[in-house]
Structure I
Amino acid sequence: MAQLMTAAVLYGKEDVRIEQLPVPVAGAGEIVVRVHAALTCGTDLKVYRRGYHAKMLTLPISFGHELAGSVDQIGAGVTNFKPGDRVVALNSAPCDECYFCRHGQQNLCDDLLFNNGAYAEYIRIPARIVEKNTLLLPDELPYEHAALTEPLACVLRGLEETNPRVGDTIVVIGAGPIGLMFMHAAQIAGLHVIAVVKHDEQIAAARVFGAEEVVQTTAVDDPIAAVRALTPNSRGVDIAVEAVATPLTWQWAVDVVRKGGVVNFFGGPPSGTKVEFDTNRLHYNDITLKASFHHTPATVRRAFDLIQSGKFKCREYITGRARLIDLNSVFHNLMHGSADIKTAIIP
């Protein structure tokens, strides 16, 4: 009789059920990881709220994708890991053979292999992810800190895509988990950080993670003018990062950047969303518009190194802990104004 485990299964919009499923078995090249920490994230919250994710999963499915744990089983041919090893396994791996991989854009791989199921006691890691995007943890690194590798890898790639220079001024619009991570990564990289937030409790969080100035949208008449006023001669910021995923904040990002500046649309609005921009301003001000999606094996390793270095405030970033059986309550609270940044789900 197969051994059973507890796992969260997504069936649809706001429909997650805690079920008993067979513990996965490692096939050739695969490992099975006992999950010690799985983190909530904005993507999982969107999946919970919308009931789908076009790129990463089809229903019903075990979900969750930020995790760290210990190797429970190894499949035939696995030589880099052994049972008991502490690891962080990423949620995807590229093929390294398609057009995009060969052109240095592995995040856009035509055959990008995704893996979900972190909200469970055990998760099977496909062979390609074992080979390309699973890393050993040092003994002193807590599992829940290591699980931050995936979102930080996405953020570091997004930041690098804007070609920042030490001393640049960056505005980050949005103070959710990703927005705060952008602020902190930018601060560590030597940038001056302005945060645009909505809620009172986000002001303190933004300052903890590196914001030198904070503009609260509910406290000013014109957020665009307020941000520009914080730059010399109100010329605008060098870099604007949008991390809210609404048409309005996409427009704000374009309007706060200086001539010759760079905008990164990091937040992904729902499919079919349209945004209007002033083409005259874009053209004559030589503004670069850039969208950023996902990570690459290289940014995964840079993120992991940053976490190991102790420079990133992992402890302050993980503000809640909960049991797997309480996952629905955690997501309900996040949807209705919880101040937690990240909650570590401990199976």
Structure II
Amino acid sequence: MGTKTRDLNVKSFLSKYTTYVTFVALVFVLGVLTRGSALTWASIRTLLIAEAVRAFASLGVGMIIITWGIDLSIGYVVCLCASVAASFAQVPGDAALFGNTNFPAFLPIIAGIAAGGVFGLFNGVLVAYGKLPPFIATLGTMSLARGIQLIYTRAAIVGSLKQGFKDIAQKSIGPGFFQVPLLAIYVLVAAVLVWVFLKHTRQGTHFYAIGGNPQAARVSGIKVERDLVCVYFYAGLLYGVAGVLQASRLGLANALTANGMELDAIAAVTVGGVSQTGGVGTVGGMIIGVFTMGLINYGMSFLAIDSYFQLLVKGAIIIVAVFFDMKKYAKRA
């Protein structure tokens, strides 16, 4: 009886904390395969910097998926936001998009985030009031964002950014060798804010209720359409932040910026335990999912595995994660 109870407890623990156990196991395996050389602080810093922007996108789409939605426009919206922010952060001159106009330091940040918010709001209206399936609505806005970005930048690279703008994402703080990238601190702050919002506000609770059963949520008095517009708008703001940070980190923006980020973000939150059937997911899981995917990519690169095989592994992970997610919540559905 005791053994059976113990087995049930272990099974329950593994089921509840699969994301965290998987991450720890991957860290252990990578450490063994590289004899610890892949887990130095310098390597960890590289991983933090590489995944920070994706973390913002993942927090946004994670909230959407909790409401039983999806967003395919992430990559191109982030690309557009990065281009908008970069255009207002250029050193004045003939090569700049706005010529010799010198904009204040805060404008690139506000413009980039605002661009994301506008697209998020548009997505929300299409889904909530236009009654378009989220897949179709965001597929359309993905193309819109792509077209606007190309028209706005004339398909050119937006470079020559001011150093003050680049410092936003390129600097680190802390003593000597153990400096922490500012990007990692931004992710931590964003994760805490989203966690507080989802777990300790009425609207955050509404998001879970809508994802669990939209009709029951509506009957209980929740304004489903309003909250759906809000969740896409909040996600858009996070994409805007991601775009600003991406432009700052790279020191430029072009048509390939954030290419494929929607795949990475959706994969990360799915691996992190956010259910595709809605109503289930945690901020901790989203962030761990981001760094799990990042660790897999980083580990394969560190082990010199061909990039083509990396794509195969990423695709397989997505399929397996969604399969087990659907199987796990089949009874609820």
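Work out the source of -8000 here, i.e. which of I, II gives that when helix-only ellipticity at 222 nm (-39500 (n - 2.57) for each DSSP H run of 4 or more, over all residues; to 500) is computed. So the calculation was done on I. When distance in nm of label points 7 Å out along Cα→Cβ at positions 70 and 238 is calculated, the result is 4.6; to which of the structures I, II does this value belong? Comparing all candidates, it corresponds to I. Here relative contact order in percent (Cα under 8 Å, 6 or more apart) was derived from just one of the structures I, II, and that gives 31; the source is II. When FRET efficiency 1/(1 + (r/R0)^6) of positions 46 and 222 (r between Cβ atoms, R0 = 35 Å, to 0.05) is calculated for each of structures I, II, structure I gives the greatest result.
State the single structure among I, II that was used to calculate mean projected area of the Cα convex hull in nm², for residues 166-245 alone, giving 4.7. Matching structure: I.
Out of I, II, which structure matches 2.3 when distance in nm of label points 7 Å out along Cα→Cβ at positions 78 and 294 is calculated? This figure was derived from I.
Here, each number is a calculation from the coordinates, and none is a lab measurement. Please read all numbers here as calculations on a predicted model, not as lab measurements. Cβ atoms are built from the backbone, for glycine too; each structure is taken alone.
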